[in-house]
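A.B. asks: Take a look at these structures.
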Structure I
Amino acid sequence: MASLCGLFCLLTGTAVALEQYTAHGGPVKHLTLSPDGSLMVSSSFDYSAVVWSVPELADEATLIGHDAAVNVAQFTPDGDWLVTGGDDNQILLWSVADILSLGDETTPFVLRGHYGKIVDFAFSADGRYLVSASWDGIVGLWDMALARNRLEQIPISFRGHDGPVNDVQFSADGKHLFSAGNDGHIRYWRVADGEYLRSIVRNGWGVNVMLVDEERNILAYGSTDGAMVLAELNTGAEYLRMGEDRVPVYRLA
């Protein structure tokens, strides 16, 4: 895997690299954009996250704080904060204002509560809550008001998956959660009390990634056996299944 970021143009079905930008000493695992599109963050196996300005893709800061690979990064909906999660079981919270003024010297606040690596995040639309997916089998719910004020907290734990949790998503109104795991389940939860409501999907293989469209009542997911499935959200009934070439699906858009 390459330790660089590339800017691509799709021409006649072929991805042509227009530019390549190197800042990491290991493979790049994840990319994310700030809400206003002015910053991009790349996360890497080299234990770092690099903040880039857009569209110049100038290296603004290399964020060092994790003790293992950084798997995921996500901006808060207002763009004021960045969270990163890694193989060290930790969530780090970074002030974007500090990143832009202090650069590499920015110090994060650590959110502790998981006992397995962190692989995905989601924010509620109002930015009040952060939810984390971990390979400890737990979905963690964090109060961002406490986190912004650098106050310690114990996350609300949503327990029900038998094995690693790979993906999480809030409902549009923020009252419910969806989670996907290696146990093949896509589970549905109530945020207010952490109550597990039901399994929407019971897949024979682990589910790596999902997309939820409540307005259209559609659920899409990709699994470890290479299947990509389009299903009815309310019932989990499949509209379409394709793939199953035994090459895991890790991303959908």
Structure II
Amino acid sequence: MIEPAAVEREALAFMGYGGWTSRFELQRFALLAERWRTRIVVPEVPGCSARPTRVSARQAVALARGDFRRLAGDMIRGAAPALSRPGPTLLVGYSMGASLASAALAVASRAELVATHIVLVEPVAIQRWSPTALIRATEAEDALAGQYVAETMAWEGAVLPPEDDAQAQPHHRDRLSMTLLGNALRHERLRGDLRAGLAERPEASVAIVRGEQSLLCPPKAALQLAHVIRQQGTAVTDIALAGSHPLWHSLDQVSTLATRVKASWS
């Protein structure tokens, strides 16, 4: 949980594929918490966490067909002790986390969430992917991560990625869980989850943040998602940033998206 000095709202935030509550990851959410004056709760994803975990049998069955709803619902219940009432008004997710945030919105009524703002950063499951195409795009994007980390190092107090951080705590990955999570992104399920959740919340707003050169969040697919959601009557803001999928690694980029997302709430 990250709580800034001034709090105006509460958020439930979902990390990207392979993300866990490292100092590096939490520094991004801390920046968002400060800029948005938001208390942020960040649940860990089973299969990649500070302690040994794995997706459950029921979660695995759902993930095999690209369905993140059961996992999102279970993560919400797991985070419940840290959440206030009536609950988060903001859902935010990066990469795979965007799928979890959308799935969380779809099960929001059952989970007693009152989310009215949804922020999707570089959503991946917005088109169908072949295994080969997803792997190639991921490898190409991973090769660019270093330049975004270099930008971050110019910040005072910047934290190194866990693999380079001598102070990083150990974390655990379950191979089968990671395979199921990655494979679930091949299915174009995010749009359906988002539409289902928004159907019950006509007053909600959505911000889609994407890199203009992203391979994992193709601009055409992102713009199509925005169009479909807008046709449903939801206020949608398309936020295009210079760069690609690993922009989340750059505090410069996170700072920019924080400013532009906040402006969309006005």
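The numbers here are math on the coordinates, done by the rules we state, and not lab data. Owing to the predicted nature of the structure, the values given are computational and were not obtained by experimental measurement. Cβ atoms are built from the backbone, for glycine too; each structure is taken alone.
A.B. asks: From which structure (I, II) was semi-axes √(5λ) of the Cα gyration tensor in Å, for residues 140-235 alone calculated, if the value obtained is 25, 15, 12?
C.D. replies: I
A.B. asks: Upon calculation of helix-only ellipticity at 222 nm (-39500 (n - 2.57) for each DSSP H run of 4 or more, over all residues; to 500) from the atomic coordinates, which of the structures I, II produces -1000?
C.D. replies: The structure behind it is I.
A.B. asks: Sticking with this structure for a sec: Computing distance in nm of label points 7 Å out along Cα→Cβ at positions 44 and 212 gives 3.4 for which of I, II?
C.D. replies: Traced to structure I.
A.B. asks: The value 14.8, 44 for Rg and Dmax of the Cα atoms in Å, for residues 52-187 alone was derived from one model only; which of I, II is it?
C.D. replies: Clearly, the read-out refers to I.
A.B. asks: One of I, II was used to compute distance in nm of label points 7 Å out along Cα→Cβ at positions 60 and 220, and the result was 2.9. Which label is that?
C.D. replies: I
A.B. asks: Another one. The value 23 for relative contact order in percent (Cα under 8 Å, 6 or more apart) was derived from one model only; which of I, II is it?
C.D. replies: Going label by label, the one that fits is II.
A.B. asks: A value of 1, 6, 14, 19, 21, 20, 13, 5, 1, 0 was derived for P(r) over Cα pairs in 5 Å bins from 0, in percent; which structure in I, II was it taken from?
C.D. replies: II
A.B. asks: On to the next question. If distance in nm of label points 7 Å out along Cα→Cβ at positions 68 and 228 is calculated from each of I, II, which structure is the one that comes out at 1.4?
C.D. replies: Only one of I, II returns 1.4 for distance in nm of label points 7 Å out along Cα→Cβ at positions 68 and 228, namely II.
A.B. asks: Hey, Cα extents along the principal axes in Å, for residues 28-115 alone derived from one of I, II reads 37, 23, 23; which structure?
C.D. replies: Computing Cα extents along the principal axes in Å, for residues 28-115 alone on every structure in I, II gives 37, 23, 23 only for I.
A.B. asks: Here's a follow-up. Starting from the value 24.4: which structure in I, II was mean count of other Cβ atoms within 10 Å over residues 132-139 calculated from?
C.D. replies: Working through the options, I get structure I.
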